[in-house]
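Scrolling down, you'll hit the structures one after another.
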Structure P
Amino acid sequence: MRIAHLSVRNFRSYAAAEVDLGPGLTVVSGRNGAGKTNLLDALYFGCTGRSSRTTNERELVRFGEQVVRVAITAEDRDGRHELSVGFEPGQPKRMTADGVRVERMADVVERPLASVFLPDRLELVKGTPSLRRAHVDQVVAGLWPARIATRRAYAQALGQRNALLARVRAGAASVASLPAWDAELARHGIGLMADRAAAIELVAPVFAERAADLGLDGDPAVAYRPRSHAADAAELAAELAERHERDLERGFTDHGPHRDDLVFRREDRELRAYGSQGQQRLALLALLLAEREAIAATRDAIPVMLLDDVMSELDDDRRARLVELLRGAGQSVITTTDLEHVPGANDVDVTRLSVAADPAGLAPRASLVVVDVAA
């Protein structure tokens, strides 16, 4: 499935924009501050119902306006599908798929999957484990949408067990109630661990190949690091029971899949601590490319790659390698301040889109135009 058309109203710097995307590579060019990153965020927002850049969705509404709307027309072998997300601060988001109201875009089967690279996403490699756990769970959802329920069930059970710990500490409940929630948390936790392990098992060998393709030497690898090594729910429940006293002292559950991590290595050393920013950038790109291939092989659906300012810190050779990988299959959108930074940007099968704060300054050779971009 690919994105054929994007329509935005009052999204960040855009008052209005109508954009047609090509089936393969689309290159978005423009000076800094013209709205390139906002365009990618609008694409991601329309596909997922979430921003790729902020959790404060008030920031998505254009200054002086009250309501933002993003609509996407997607195409697959079965025809066209219409997705829309509307948001007004203080109100629930209104999301529809083919005219039907939905609670979560993640539950919509007929939608484009999207994978995004932003410079800030290097935190996925060098930041906190919580970011990597959340990312692995998104990969699981991309591979096997029905397994989203396991993560939700675990989160609910974890919340209930933590609430019980608080009541026991306050003298409002008995510690004898904990084993029941140990069992419930372990039941969902062992399933969540299995899902994460299976996802990374699919991604890891492709990651090593793509990292090598991009010139990351030193036997790069990615691995799932679970907090527990329990083989079944009974063993995980036993581990939780051993930690009752500690959990009661702290007031929360300190053991389980909510403490898992994803580890990037090069030369048997963690990239988080010992990798340069350039190496971390290549590892992140390799991860996203590997996930795209794993999802394509599992679901016959290739995620749309959204890459912001990805070329600025790559040398010419790595730029060429990346573009070759992107053009191999699927749809990709790359932003750049200079078309010359994207090898093959002027080829006939590449869609070029120029954005500018002033419509009068649009590049004359652009094949598509974004209009009404605020300064």
Structure Q
Amino acid sequence: MINISKVETWITKSELSDDGWSQIKNFLFVKLTTADDYEGWGEAFTLPTREKGVVQIIHDLITSLSNIDDLNPEIFHNEVKIIADGHRGIDFSAATSAIEMSLWDIKGKQENKPLYKVLSNNSKKEIPVYATIWSDKYKNNEEISSRAIELLNQGYGGIKIYPLQNRTIEEAKICVSKIRDGIGPKTPLMLDLACPKDPNIALKFAPLIKEFNPYWFEEPFEGEATSMLKKIKNETGLKIVTGERQFGVYHYIETLIAEAVDIFNPDIAGVGGIIDFLKIAELSNKKEVKVTPHCWNSMSIAASAMLHVCKSSPNTEMAEFFPEYIPHALKFSNTNFTISNGIIELDDKPGLGIDINIESLKNIASNYKESLINKN
């Protein structure tokens, strides 16, 4: 039984990564405490200026469901569908993702099992992992190439870059060529176009970079534009990836029906919850579409949830990591993974397996909110 007695939230301050590579975004963490003192941690996807709105949704949702004595993940999932009444958005889905994640953490701790063993009786042994190379500092080709080689030497199995960031199509081709030369012909190289406003950019760019054998072509256009994604998929012949900006299940169903993508990348902290994520993976598997979680979140709580779903679902492909976020996470939490030879191994601690140092978290938090749940 999961009887919630308290909900707490923290928003961390944005800060420059220890290596100076990029500005680390704000993270939003939630802790649920039960009447019998189990603690569950979750994390919500954040966007600028909207974090406090998500915090309020989290607290209001828990308060509105305070009459439920056993708020397990399945009951919560069903109740919030009723509350949403068909009017979901990314902020609401980020809030429900964080709460459901916390509930799963509690359930794993109550059963004394790592979450992946709660979610599946037939978990995978290995999780491939790739490194995302993103920086708001607009790094040049040489810097990106050097970083890619460095990350491969650290054990990551693939590299994702943003070739169109601050570049023309022609300059982006040179960037891709430079990175491919640096990492060699066999290392998976993922290209993220970050939703250009004009779909013709993707259509013009694709033939220029085909010779460099990109593993996938991520967000060549807005994910809601299913017909355009299908056109890009058919005309380029590249593996199309989308889904990080979408939530719930129905959009993914429509995209599968349209045969518009090859890989989905729903954000583990924004899609709505682990139950929705696993349903998307199940439906995608029937259409031979892979699922690779998006994780532009901390490399602590959300990353752990990503690893557990990767390990428990047969249709997940790779885990996404932002390497410069790991030292930031270590300022307030442990790590529960090791990376080597392109594979990430997950510890077998109960629940999500993440321990948070509250005092350290407070030192980097810009906002804290606590709600005590009154059952009367």
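We did not get these values from a lab; they are worked out from the coordinates using the rules stated. Keep in mind the model is a prediction, meaning the values are calculated, not measured. Cβ atoms are built from the backbone, for glycine too; each structure is taken alone.
Quick check: 0.65 is what I get for FRET efficiency 1/(1 + (r/R0)^6) of positions 206 and 270 (r between Cβ atoms, R0 = 30 Å, to 0.05), calculated from one of P, Q. Which structure matches? Structure of origin is Q.
Given a value of 22.4, 74 for Rg and Dmax of the Cα atoms in Å, calculated from one of P, Q, which structure does it belong to? This value belongs to structure P. When mean count of other Cβ atoms within 10 Å over residues 46-53 is computed across structures P, Q, the figure 21.9 traces back to P.
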